[in-house]
Structures are given as structure tokens and as C-alpha cells.
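Given below, in the form of C-alpha cells, are the structures.
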Structure 1
């Protein structure tokens with residue numbers, strides 16, 4: 001029997017996806033599959049399915065704050081992972097949370113656009129995120145498109161990777177992970193940067209495209225592994241393996257993108273697993 005004091009707890013904050021492929025639903029599945037209890041606070045509610053986002057409503061900052069306070073009034077959490085926040089006001093609520101609470105592991109997945117290109121946050125909120133939230137956060141995990149939005153740098157090669165990572169590090173965030181899965185070529189290259197050291201994760205690209213929620217799963221997995229005491233480099237490497245396995249086993253449940261399938265029997269993953 002697991003002792004309650006040994007259970008790590010993470011609060012996932014973001015948008016709800018009724019089809020379960022991304023957003024809060026993907027966060028919950030990932031965190032709990034990896035042995036972490038998932039609390040949630042909704043910043044937005046979307047109308048979407050495997051074919052894309054049809055519409056969404058952003059919840060008020062007060063309602064978001066009330067959800068978070070209800071959780072923190074009841075228990076201690078060991079990490080926070082954010083996704084779609086939807087407004088500058090909601091970004092500020094998370095800034096208050098991570099600057100005022102003793103939450104060591106704050107992982108920011110800067111959701112800006114849906115896979116179908118629909119903007120999920122006002123452009124003004126990007127500035128607020130950089131100036132008011134990131135200085136207090138442990139890690140930001142943008143993909144190439146998000147890193148370009150955040151820095152204004154066109155990323156075409158590894159040198160551009162480094163430039164974008166340095167620009168993001170200047171916001172004050174402790175760690176930057178720029179994910180290069182969409183970079184041209186046969187390799188998927190991710191760059192982890194702490195301001196001094198560059199750590200590269202290079203793998204062959206998986207010949208499976210259009211899997212939903214991979215960014216949500218990656219950030220949630222990193223947060224889970226960090227709360228369990230793993231070092232940053234190892235947490236990122238294991239999270240990358242975890243997501244790669246989900247991509248390899250993704251299935252077509254609807255009429256659009258592929259869907260990752262979670263199973264509580266697959267929580268323990270080895271670094272060399274390729275099935």
C-alpha cells in the first residue's frame with residue numbers, strides 16, 4: 001500500500017479538450033500514468049475534435065484563481081504544468097501562483113496556436129507571459145513555431161535554435177527546452193539550455209505525423225519526472241522516450257488526427273524501448 005505522503009501531486013492548468021486528445025485531459029492521463037496525482041484548474045473550455053478546434057471560451061481570472069485556491073487550501077502540490085491560458089489576466093494569475101507559492105517545478109507549455117492554426121491566445125498575452133510569468137518559472141517547453149512567436153527568430157537550423165533558447169533564457173526562466181520535431185530533415189533535435197550549457201537530444205524522426213497532444217504530454221511527463229526527484233536532463237530524456245512511444249502507438253479514433261492511447265500498465269518505460 002502506498003503511503004499518502006509519498007504521492008507526488010501536480011496541478012495542471014489549461015484548456016479542456018472534450019475529445020481527450022490534448023489539453024487538460026492529456027495532462028491528466030499522462031501524469032497519472034506516470035505515477036503522479038493530477039489536480040486541475042481550467043483556464044478555458046474548447047470545442048474541438050480530432051479535426052481541429054471549432055471554438056473556445058476563456059474562463060475569468062477570478063474563476064481560475066478560485067479553482068487554484070481551492071486546491072492549495074486543501075493540500076500541497078509538488079509541481080504545476082500550464083497549457084492554454086487564453087488571456088493576459090489568466091497569465092497573471094499563474095504568475096501570482098508561481099511567484100508566491102513554494103512550488104519547485106513549474107513547467108510552462110506556451111500554447112499559442114492549435115494544430116490547425118487557430119490562435120488560442122491574444123498576441124498581447126505573449127508579452128505578459130514573457131515579462132511577468134517566465135521570470136518565476138522553472139522551465140518553458142516551446143516547439144519551433146512557439147519559439148518563433150516568442151522570440152521573433154526564424155528557426156531553420158541548430159544555430160537558430162541556440163539563438164531562440166538564449167533569447168528565452170533572458171526572460172529569467174531557469175531552463176529552456178526548444179523542441180525541434182518540426183525542423184526539416186530526418187532527425188528530431190531538441191535543445192535544453194540553462195544559460196550556460198547546451199544539451200541536445202537527437203533521434204531519428206518517427207514516420208508518423210499528425211498526432212495530437214504531444215506537447216501537452218511532453219510537458220506533463222517532464223513535470224511528473226521532476227517531482228519524483230529526477231535530474232533535469234534525465235527527466236527530459238525520459239519524457240522524450242515516453243512521448244515517442246505514444247506517437248508510435250497512436251491510433252485513428254476519429255476522422256482527423258491520430259490519438260495517443262494511455263494505459264496504466266505502461267507507466268514504467270525503459271530508455272531503450274522501441275516497440
Structure 2
């Protein structure tokens with residue numbers, strides 16, 4: 001996606017529904033240009049077309065993996081870099097499925113002595129070349145579309161361990177703090193990671209706030225630190241405070257990366 005299309009998806013997810021005319025004014029282009037963008041994004045499953053407007057994609061089905069790889073990529077990389085700063089050398093950690101957790105794996109390639117347990121073959125590929133670290137792949141069924149490993153065997157495998165950190169991604173965070181995802185098989189694996197991690201780090205970009213997804217995974221109260229790229233919506237702040245979640249917000253300054261905001265409920 002180009003920059004305008006990326007921002008169009010973000011705007012639609014924040015507003016819930018946007019008219020073609022409003023989007024044309026927002027991006028200072030013709031309605032015809034917006035319609036072409038919307039058609040392309042709808043074909044990728046990123047938005048839904050309606051007469052005269054556009055709405056977020058359905059909460060029953062996630063965006064295709066290939067499309068998610070390019071969606072909000074700079075934001076995911078900033079989140080990943082900040083989270084990686086909070087993982088010490090020689091730590092043990094789980095890493096689950098998702099394009100944001102894959103960005104975290106890429107940011108961890110400079111660490112030494114890590115013991116990584118993952119059901120994500122993309123993560124394993126990124127980290128296995130470092131002889132200083134060890135990567136353990138869970139057993140289970142491999143999905144071709146994203147190289148994720150799921151199933152009962154995956155859950156049983158994870159239950160053998162107790163890791164220092166669990167690094168997870170998510171598809172949506174409800175306004176009441178409920179964590180949501182689309183695939184119940186992925187959710188069950190993530191629930192096992194939550195239960196077998198001493199500390200849990202959630203990596204989620206700003207588009208996940210208020211996003212619908214079908215399956216309940218857990219609650220923010222099960223998370224120790226939320227890493228994101230923008231301040232959470234004001235309505236969610238009391239939920240974060242009550243849950244006792246520490247929030248780390250990463251923002252780009254020039255070519256560098258720095259924590260913009262950090263607070264604890």
C-alpha cells in the first residue's frame with residue numbers, strides 16, 4: 001500500500017465508517033481516486049465497501065497475512081525495537097503468531113543467549129542463525145498461509161515450559177479491555193503462553209484499539225506491559241489503570257526511536 005492507502009485504512013478503523021466525500025477532502029484528492037483506493041483495499045480484505053462510503057473489515061475474519069505484512073510496518077518496527085530493549089540477554093521467552101511479533105523477532109537478532117520457544121516458523125527462521133541463542137519449535141499442525149503452528153500438540157508442548165517472558169500479538173482490544181483474535185486455535189495457544197510466562201508483553205499498534213475480532217483471548221489484566229505506537233484512546237485509560245498495565249509508547253524522532261510515553265495504572 002502507498003502512504004495514502006495506509007492512512008485511509010487507519011482513518012476508517014478509527015471512525016468506523018467514512019464517506020467517500022469526507023475521505024476525498026481529508027486526503028485532498030478526487031472522489032474517484034478514493035474509490036480506486038477503496039476498491040483495491042477491499043479486494044485485499046482491509047476494508048468493506050458500502051454505497052457512498054467504506055467501513056472496517058468484518059470482525060469475523062482477519063486481513064490476509066500478506067496484506068498484514070505491509071500494514072503499518074514502520075509502526076510495528078518501532079514497537080518491536082522498544083520491546084526488544086526490555087528483553088535482556090540470556091532470557092527465555094515465548095513468541096506467538098503475528099506480523100508484529102515477527103517484527104519483534106527481527107529486533108531481537110542482536111541479543112545473546114536467548115532461549116526462544118515459538119509456534120511461528122517465520123520467527124524461528126529469523127533467530128535460528130545466531131549460534132549464541134537457541135530456538136525451540138513447538139509441535140503441531142503447520143499452516144501454509146503464515147507458517148504458524150497450532151493444535152492440541154502445540155498447547156501440550158508449551159505447557160512443559162515456564163518462560164521469563166511471553167511476547168504476544170493481538171488482533172483487537174475491546175474498550176472494556178478484552179483481548180480478541182480471529183482463530184480459536186491461535187487463541188488457545190496464546191492462552192497457554194499467558195499461563196506459562198512470568199511476565200507478558202503485548203505488542204499492538206494503534207489500529208488494534210477498539211477493533212472487532214471474533215474470539216476472546218483474555219483481558220488486559222493478564223498483561224504486564226503493553227507496547228504500542230500511539231497513546232491509547234482516552235476511554236481506555238481507566239481500563240488500563242484498573243488492570244494495572246504499564247504502557248510503553250514508541251514514536252519516531254528523525255531516524256531514531258524513543259519511548260514517548262510510559263505510565264502505570
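Quick check on the output: 19.4 is mean count of other Cβ atoms within 10 Å over residues 163-170, derived from one of 1, 2. Which one produced it? Derived from 1, not from the others. Figure out for me which of the structures 1, 2 the number 18 belongs to, where relative contact order in percent (Cα under 8 Å, 6 or more apart) was derived from the coordinates. The read-out comes from structure 1. Please state which of the structures 1, 2 yields 24, 44, 26, 6, 0 when P(r) over Cα pairs in 10 Å bins from 0, in percent, for residues 35-82 alone is computed from it. The correct label is 2.
Suppose distance in nm of label points 7 Å out along Cα→Cβ at positions 107 and 155 works out to 1.7; of 1, 2, which structure was it derived from? Label of the originating structure: 1.
Highest-scoring entry among 1, 2, by distance in nm of label points 7 Å out along Cα→Cβ at positions 139 and 227, is 2.
Any read-out appearing in this document is the output of simple, stated calculations on the displayed coordinates, not a laboratory observation. Every value quoted in this text rests on a predicted model; they were computed, and no experiment measured them. Cβ atoms are built from the backbone, for glycine too; each structure is taken alone.
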